[in-house]
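What follows is a set of structures for review.
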Structure P
């Protein structure tokens, strides 16, 4: 592509025309500080657009750089201007390539690049091959997922763009009502659970909502859940664990009640350190496990006495008689 170097007044640049914009993030203070310290190392790339008898310029790449220097009060800015016969597809390819060469695009930026370029290259295989040539490696399957992402509410797209929610988790919310999506986005932004915990929380919310035939927003408004979210707890990790337990109790009340009863009986056994009595997962087996730490022969003798002592303990008898009731 051919372009000319020129010196322009920032006011002559139409920063509102975002047809080639890929970046989703706004300029931060570090960009302005960098430009102030070392200057504008990479001039923005523009395209001239004739409007009656005057020419204005639209941005191909460098939106944040232009905003940064405008905020700093620059009267002139060095720019590269693509020749007037450069096609929209080539301008878009230049924009994507310029961004990819300087940083990793987030998921929403990749999705925007795919959406804009697919207007000119609708075939997904050709599209992926073209993007690969400029440094963005995608598969046709991922392109299809990006198309689904861009149909989700914008608030949810933004959470994905900021890296707070994996693509798979966002797509699992397709078809959810806007109020529920809004509340989930707020929860994710506030508590920032990791991928696995986020998957568990979303799964529990949807599972219980489906059981009761209510929206997810109503689950989040239940006292047992809202009480945790509105508790004012400063420890984010502690809140996540409380939330996790509350949702588990909603989905599996009988199992959780069984676990509570087991814990109560176990506390009455007053087992010493180094001895663990473990219940079968989900209480789906009748066999329990007793774990003993042994450091010497005398430990064997002590544990033998302990087992004799607890074998007739009423709490142990309660544990073996208990059944999980639906």
Structure Q
């Protein structure tokens, strides 16, 4: 009886080991992450055609990390048509190409670092004028920006005036913010944030009539310190990246309320800048990693080294991306 049991068990064990070996071989042959099983805490750009809770990764549709098709051609065309404007929004060779940040304090400090890396740089367009129009103290969350009647916009107007600029002069926006939604779970939370983002873009088009382009970067991961509220704690920063991805995909697919061209235009074109979410493990796609030593003690805000790390990557994107370099590069 015992011998029979052993003889019966061995073939099953061999078959199981064979299947495990086959799975490992399939996984190793994947472009990035195995598409045969859902992954957790994997940067979206590393997922490729792998899935998170059944949803395919990649910053753009079909697991890709670059724009394609009509959308890619339109993006290039729009970037080539970004030219200096005066404060009335008219073409003027003596005007500027105004590029501003909107959102919370983290994006504002990032923009200040990018200003330092841009001004006087022989690689950048001398017509560029970069301004931090971001606000701190939780006064510029996504939920504030999307409301055209929010007091937030009065502060934006004051900041633009101080910068000798105007709503009509702005053509490019770097949106870096948080949401304070109490909805939890996936995909419910990122789907709600996606809708809020699309509402925000429509407000931006209303406020900035000549805005052409909005760059999204998602968010960095946060660490569980005392000042990190629930909506800023993981996995919510990770989910924010999915919301950005899906908003871009909606626009690529021509979803109503996201139109960026034609007689029914209601939104600027939205696209990825440098996707920021990563862990301490270097990303397969580009080697980028995000560690606790790049953050302040609150576990939420980057320190000086963190801001420099993020903006070094973002500037490299702006200088090398096929479309972005048309207006940012010299």
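Any read-out appearing in this document is the output of simple, stated calculations on the displayed coordinates, not a laboratory observation. The structure presented is a predicted model; accordingly, all values stated were derived computationally and were not measured. Cβ atoms are built from the backbone, for glycine too; each structure is taken alone.
A few points about this structure:
- Relative contact order in percent (Cα under 8 Å, 6 or more apart) - structure with the largest value, from P, Q: Q
- Source structure of the calculated read-out (Rg/Rh (Cα atoms, Kirkwood Rh), for residues 205-316 alone, 1.14) within P, Q: P.
- Origin of the value -12500, where helix-only ellipticity at 222 nm (-39500 (n - 2.57) for each DSSP H run of 4 or more, over all residues; to 500) was derived from one of P, Q: Q
- Identity of the structure behind 8.4 (criterion: distance in nm of label points 7 Å out along Cα→Cβ at positions 133 and 301, calculated), options P, Q: P
- Source structure of the calculated read-out (log10 I(q)/I(0) by the Debye sum over Cα atoms at q = 0.11, 0.15 Å⁻¹, -0.70, -1.29) within P, Q: Q.
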